[in-house]
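Colleague: Scrolling down, you'll hit the structures one after another.
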Structure I
Amino acid sequence: MGTKNSRLQGFYNLPPLQRLELVRSFDGLNESDIQALHGSSITLTIDRADKMIENVIGMFNLPTGVATNFQINGRDVLIPMVVEEPSIVAGASYAARMVRAGGGFQTSSTESLMIGQVQLVQVADPERVQETILAHRGDILKLANAQSRSLIALGGGARDVEVQTFPTSPMGPMVVVHLVVDCLDAMGANAINSMCEAIAPLLEMLTGGRAYLRILSNLSDRRLARARAVVPPAALERNGIRGEEVAEGIMWAYSFAAVDPYRATTHNKGIMNGIDPVLIATGNDWRAVEAGAHAYAARSGRYTSLSVWERDEAGNLVGTLEMPLAVGIVGGATKVHPTAQAALKLLGVRSARELAEICVCAGLASNLAAMRALATEGIQCGHMGLHARQIALAAGATGNLVDEVARRMVEERVIKPARAEELLTELRGA
C-alpha cells in the first residue's frame, strides 16, 4: 500500500464520494467499513438501537467528516469526526498542517487508571476507620478483582485502595474509599461499578458504617493523555500578516484564557470542539470526558486553560495539552455501532491509550485553529461561508442556488434568513 500520507491536497474541494474513496485507499477499508462511514445503508438498525437505550423511536444523523494532515509520533493519521458545527474539521485540518511543518505532534499517556468511590456514612471515628480499611487492603483488592476475571487475565484490575476522610459535610462526617483500577483498553465504568458494589458490604462490616454511593469518578486524573506541537513562524503567516505577529496574537489569546475563567471556559470549549467529534465517531462517552476535562481545568482551585502555549528560543510557537481522557476501544457502543467500528479501523489504533493520544492531538489542533482565527481575522469570518450555506438551505435553496445565495450573502455581509429568501426569489425569477 506504500507509505501513508494524511496530507491530502485538495481534499476539501472534492465531492463526498471521491473523498470516501481516498479514505478507503488510505487505510485499506473494506466495503462494509465504507458503507458504515458513508451512511448510505442503514448502519444502525432500529432493533440494535432499541437494545442500546430506552424508549427508542428512531435515529438522528450527524455529518461524518475526516480531519487531514495529522502526523502523530511520526505516523500519518486521518481522524474521523462526527459533528454538526461548521469550521471544526477544517480548522483542525489546517492547524495539523501548521504543526506538520514543525515535525508533527508528539504524544504520551499514563496507564489507564480509574477511580471507583464508595461513600461510608454513620462512622463514629473517621480516622480509626481509615486505619482499619487500609489494614484490610489485600482483602478488599481480592474481592474487587473477583468481579472481573477477564480484566485480571489481561493484566488489569484493581491496583490500590485509598481512603479520604471528610469530618464535615452538609449531612455530617463521611469516609470515602477510592478503588484504583487499571481498565486497560476499556473505558471501565461497568467493571468499576461492579467492583464498588461488591466491596461495599465488606467495608460496612469492617467499619460499622453504612455504604451509600458506589460508583466510578469521571475525574480520571490518573488516566492522562499529553500532546506537544511546535509551529514555526513561517507556518503561521496569513494574508500578509507575518508569522511572528500571528504568534504574538496567539500568545495574547492564550494569556487571556490563563488568567480569566470566563475566557478559559470558551477557550477550553474550543479544545473540546476537536475532541468530542472523535469520541462520538468512535462510540465513546464524550460527556464523561467533558466532565473530567473541566474538573481538571479547575484542579488548582481556579478554572483556567487546559492548554499551555509559549515561544521557544528559535521563535517557534510551542503548545502542550495534558488532560484526562478515559476512552475505550472495547465494550459499549464501540462494539455495537458499525460506524464506530469503522472509525476505529480508520484510525488504526491498537489500544485505548493510542486513541486518547489521537484525541488530545485533535483538541490541541482545534485550540490552535481557534486562537489563530481570533488573533487574525476573527472567528466569525471563518464560520461565515458555511453558515451562509446553512441559511440558504433553510430558505429552500437547492443545487447551484445554495452556493450562489450563500456567496451573495457573504459578499453583502448580511447572512440572514430574510435576505436568503429575497435572493432566492430574485435568482429564481431571473
Structure II
Amino acid sequence: MSDNIQNFDLTRRLFLQSSALSLTATASSLLLPKSALAEPKVSAAIKIVIAGGGAARLATASRLAERLDEKAEIIVIEPNKHHIYQPGFTLIAAGLKPADYSVSDTGDYLPPQVKWIEAKVEEFNPDANQVRLSNGENLNYDYLFVTTGLKLDYDAIEGMDTKLIGTNGLGSIYHSAVGAEKTWKLLDEFSRKGGNAVLLRPNTEMKCSGAPLKYTFIVRDYLHRRGTLAKSHISYNSNNGSFFSVPIVSEKVRMMFEARDIHYHYHRILKAIDPVKRIATFESKDEGKVELPYDFINVIPPQVAPDAVRNSPLAWQTGPWKNEGWMEVSKSTLRHVRYPNVFGVGDIAGVPKGKTAASVKWQVPVAVDHLICELQGKESQLIYNGYTSCPLITEVGRAMLVEFDYNNNLQPSFPGIIHPLEDSWTSWLLETIGLKPTYLSMLRGKA
C-alpha cells in the first residue's frame, strides 16, 4: 500500500467513505433504466448465445435471466474462470490497491438459469446462425449477443513483449492486474529518483480513454510528493490533436497539464520500443520520426476487435471502424445493422463512444429490452444515447467525474453536488470506493 494512503486522516476518510457510498446508492437509483424494474417474465422457447468477454457478458446474462422464464436457453461462451475488474488497474498501478482487488470468480455472477461453456468462440457464421467453438463444437442460436471485448495488440509495437512489463522502466497499466502491480513497483522506484517519464495514447479506439490521462496525473503527483519533480521531465504524447473526445474536457486537461508542468505533444504514435536502450520511437505527421529516452514509460497498445469478430461478416465493412474490426451495430439499439437477431454490447460495439463499464451499464438494458419487446410483438422505446463516464484522477485524493453522450454534451448525474470540470474528494471516493460495488451490482443485473 502506498505511503500516501497511510498519511490520510482516518476520521476524514471514514466520513467521506460513508458519503461516497451514499452517493453511489443515489447514482444506482438515478441510472437504473425503467426496464430494469421488476416485470413479469416472458415465456419463449429460444436459444440465446452470449459470446465471450467480461462485464458486458455477465450483465447481459443476468438481465436476460431476469426477463425470461426457464423455457429460454441462455448459454455463455467464455474460457476464463476469473472475472477481471479492469477499472481497478489504474488504482493498482498507483499503489492504492493490491492485484487481487480486480480478480473474482466468473461463476459468482452467473444466474442458475444460465449455462456456461468454458470455451472460446473461434468463428462467427451469422448467415447460418452458428458459432464454432475452440472445443470443436458448432453451436446454433436463435439470438446472439457478442460481448467479446477487444484485443490488446502489443505485437503492433516493434520490440514490445508483454514479458518485459515490470522490467527496465517499462510498465503497462492495461495488460493485467499483475502487470498493473508490476507497473506500480516501477513507478514507486522511479518517483523516488526522478527522470524522464513517457506517457501516451494509442492511435485506435480504446477502452477507458481517460486512463492514459489519469496515469499521467498520478505519475506527476508521485514525483511532486516525493520531491523529485524538479529533476524530472514528463512527456504526454497524444495520437491526435486533442487529449479527450469532448472538447471542453480536452481543454481543461490541457490547462491542467500546463499548470503542472506536464509537457505535451500532438500527433505522435508509438511505433517501437528499445527496452535495452530505453528509447521509445514515435511517428509524427508533423515531426517525422521522434525518439524519446525514458526512465519510465507506460505502454498502452493499439486496441482492435478480436480476430473472430474482425474476420467475420459481423464487422463493419466500410467506414471508420472497418480496419479495427468493430461490430456494425446501430448506435441507438446495439442491434446489428445487417443481422437483426445479433446484438453487440460493450467494447466490441462499433459506435462513436462507449468502451467503458459505465457504457455497458446503459447499453445492456437497451439491447436486452429490444429483444424482449420483439418476443412480445412490440417495439422497445429504449434508446442508448452514448452515455459514458470517466472518473478522471488528477492526483491521489482528487478526481473529476466526467459524464457525456454521443454529442459530447456533459451529462452530470449530481448537478449542484459534483461539477464535471472540477476535481474533488467526492469524485475521488466515487472512483476508489463507490464504483466497484455499483459495477458488481451491474454484473448481477441489479444496476
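Every number here is computed from the coordinates shown, using simple stated rules; none is lab data. None of these values were measured; they are calculated from a predicted model. Cβ atoms are built from the backbone, for glycine too; each structure is taken alone.
Colleague: Computing distance in nm of label points 7 Å out along Cα→Cβ at positions 86 and 406 gives 0.6 for which of I, II?
Modeller: On the way: I: 0.6; II: 2.2.
Structure of origin is I.
Colleague: Right, next: Using distance in nm of label points 7 Å out along Cα→Cβ at positions 94 and 246 for the comparison, can you identify which of I, II gives the largest number?
Modeller: Top value of distance in nm of label points 7 Å out along Cα→Cβ at positions 94 and 246 goes to structure II.
Colleague: Determine which structure produced the value 3.4 for distance in nm of label points 7 Å out along Cα→Cβ at positions 182 and 350, calculated from the coordinates; the candidates are I, II. Present the calculation step by step, with values, prior to reporting the outcome.
Modeller: Values: I: 1.8; II: 3.4.
Source structure: II.
Colleague: Still on this structure, I have one more. Upon calculation of helix-only ellipticity at 222 nm (-39500 (n - 2.57) for each DSSP H run of 4 or more, over all residues; to 500) from the atomic coordinates, which of the structures I, II produces -8500? Walk me through the intermediate numbers first.
Modeller: On the way: I: -15500; II: -8500.
Source structure: II.
Colleague: For semi-axes √(5λ) of the Cα gyration tensor in Å, the calculated result is 44, 26, 22, so let me know which of I, II that is.
Modeller: Numbers: I: 44, 26, 22; II: 37, 25, 20.
Of the structures listed, the value fits I.
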